[in-house]
Structure I
């Protein structure tokens, strides 16, 4: 993996996280642009590091290394971060979308770190559609609590 490769992978993860965080920022939610950008970037850094360590150790004759364990560890860590964003107030659950959005930023970071650029592009596109188009559609569903708030 070249330095340019690493630069592109980390850059794409950061941009994808920032774009996903923009929706949360515009809605005044604390897990906004910086949080999502950092989650995407850190996930990519850890993934790139795991892949590079795997390559180095494999060349050195160590064959029982599994870079997929990194994804498992990231999933657990991001789960704690996302769970921390969720709270219940007066019987209503808040920030579930933010928690899911943080998960998506981490997943896009992992895919970026692994060099799966098409996967990142498609995942980010679907994420943006869900955050914008689906929100607009929810407001048109009769009986939806989102329709009643408008």
Structure II
């Protein structure tokens, strides 16, 4: 029963890390498609606010900037969306250019196209998650060897 912990925990971590890598790749693909094939519209920044995370003290605090934008699609539909991590130079009331896919206007982005930066960030993120998955696989192999050499029955 004790050795089950050494198999189950890394396996659950591998599944979670693999899912995170999948979501990261899907997000990058969606943003890249929006930049490459999306329509443009003029949007107005309705609201700007920040959120903080972290505990303070010995733990670092992270501040994230959020913008709420509203624009009208070429079909005449008003769309409001929120985006985090935008530029601090955009204030409430400012007009910006947004890009959106006609089939998903609620997933618009006000970020200017930067495909190299998107590829680099996604590549580093997936590489980090891949290294964590490789560590979990190594741990599983080591745990299996450890339990098989100790005479403890393995599943």
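Worth a mention:
- Each of I, II could give helix-only ellipticity at 222 nm (-39500 (n - 2.57) for each DSSP H run of 4 or more, over all residues; to 500), but the derived value -17000 comes from II.
- Taking mean projected area of the Cα convex hull in nm² as the criterion, the highest value among I, II goes to II.
- Rg/Rh (Cα atoms, Kirkwood Rh), for residues 78-125 alone derived as 1.14 - corresponding label from I, II: I
- Looking at FRET efficiency 1/(1 + (r/R0)^6) of positions 6 and 134 (r between Cβ atoms, R0 = 35 Å, to 0.05) for structures I, II, the greatest value goes to II.
Read the figures in this text as sums done on the coordinates, not as results from a lab. Please read these numbers as outputs of a predicted model, since none were measured by experiment. Cβ atoms are built from the backbone, for glycine too; each structure is taken alone.
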